[in-house]
Structure P
Amino acid sequence: MEMPVAKSLEMVREGVLTWQAFSPHHKVELTSSAIVVNGDLYAFDPIPLTEDLLVSLEANGHPKAVILTNENHLRGSEDLARRWKVPIFVSDAASLDGAAANRIRSGLGRFDGFQMIRLEGGAGGELAFIQPQKRVLILGDALFNLPGHGFDILPERYCTDRRQLISNLRELLNLDFDLLVMAHGEAIASDPAGRIRELLARVAS
């Protein structure tokens, strides 16, 4: 399956970059992010970039790892990992047929300076990551923020257990973050915790 190629790269804040492109196959916007911490560059759920933008991305830090937030987000990870000569990491609860990836022991709650939260009930092996220095929360499919759909929770048909996912999303409200990036849609930089709280209250009502 051919991945769409992103033609823009946005620095949401220093050390937090995103890029996206519409996928005709998936019929949705695919968003990727990169976090730079102490000079190290981590790519999350990457789709391809044009060569000039990829070079611009690489100028932000030394590539350290490619990280998948769930089993459905291999996307362009293998090509990027080969280029960067870095490993791909995914939850030990994810199923990745034929893909070479290192397993993150999600029960540990920490990975290379990131805090991890396992979001059971969403996509297979769904993980959320927080980078404390950047105060950024990185999500995969659990939440999205798309034109025409707004900010919402992964639809039930894509969940393994949506009620369980909603319950686990409440745990995010106890965390310290002021920026939310997702694998589908625009980042939220204005009171993201408040937006999540309002969303969960609406779902519960």
Structure Q
Amino acid sequence: MHTDEIAAGAARWVVEEGMEYGPAKRRAARELGLSDTRHAALPSNDAVEDEVRTYLSLFCADTQPAELAALRTVAALWMERLAAFRPHLTGAVWRGTATRRNNVHLELYCDDSKAAELALIDRGVPYEVGAMQGVRGRMIDVLTVTSPSPELGEPVTVHLTVLDHDDLRGGLKADPGGRTQRGDLPALRRLRDAP
């Protein structure tokens, strides 16, 4: 099977179901008859993102820009609320490929992971605590909140990944295409204000 077909199939799951790239690629590969997706030649995330952009332009051009703007409004609100933790937006909302099915992903950089929880408690914000494996193999906290979106008419899930203060170093480098994986509030405002 050609990786282009897997990328195109994955893009459909990313847009229609809000799936993350890894699970979407494996699902697309299974749909194409590849039973052992661990060893299949799966496309890169960049290839899937290119297909996502194509899919959005073909099938969602009338709705996606407004949905993305609404999600970026939610992101900006939480970035303002949690400014003390140097929040950075990442994922589909940052990269411009999000629809209403996507969650907002913010990375918080602080010396004490419990400080972010205390900030939510002080504001009376209900949240759930989860964990995921970080880049260095250690478990990191992920706090999940919901936030209303008047523009979307439904709540938006916001994941707050709590990272060490020093993890931001090197995290703002651009990829070969000049795109970054994350951005702070001023960078998000520049994206929102761009024509």
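Observations on the structure shown:
- FRET efficiency 1/(1 + (r/R0)^6) of positions 30 and 86 (r between Cβ atoms, R0 = 41 Å, to 0.05) - structure with the largest value, from P, Q: P
- If you line up P, Q by distance in nm of label points 7 Å out along Cα→Cβ at positions 70 and 94, the top spot, with the largest value, goes to Q.
- Source structure (of P, Q) for log10 I(q)/I(0) by the Debye sum over Cα atoms at q = 0.09 Å⁻¹, computed value -0.30: P
- Source structure of the calculated read-out (distance in nm of label points 7 Å out along Cα→Cβ at positions 14 and 46, 2.4) within P, Q: P.
- At a computed 0.9 (distance in nm of label points 7 Å out along Cα→Cβ at positions 126 and 158), which of P, Q: P
- At a computed -13000 (helix-only ellipticity at 222 nm (-39500 (n - 2.57) for each DSSP H run of 4 or more, over all residues; to 500)), which of P, Q: Q
- Among P, Q, structure where relative contact order in percent (Cα under 8 Å, 6 or more apart) as derived comes to 15: P
Each value in this text was obtained by applying a stated rule to the coordinates, not by laboratory testing. Keep in mind that this is a model prediction, so the values were computed, not measured. Cβ atoms are built from the backbone, for glycine too; each structure is taken alone.
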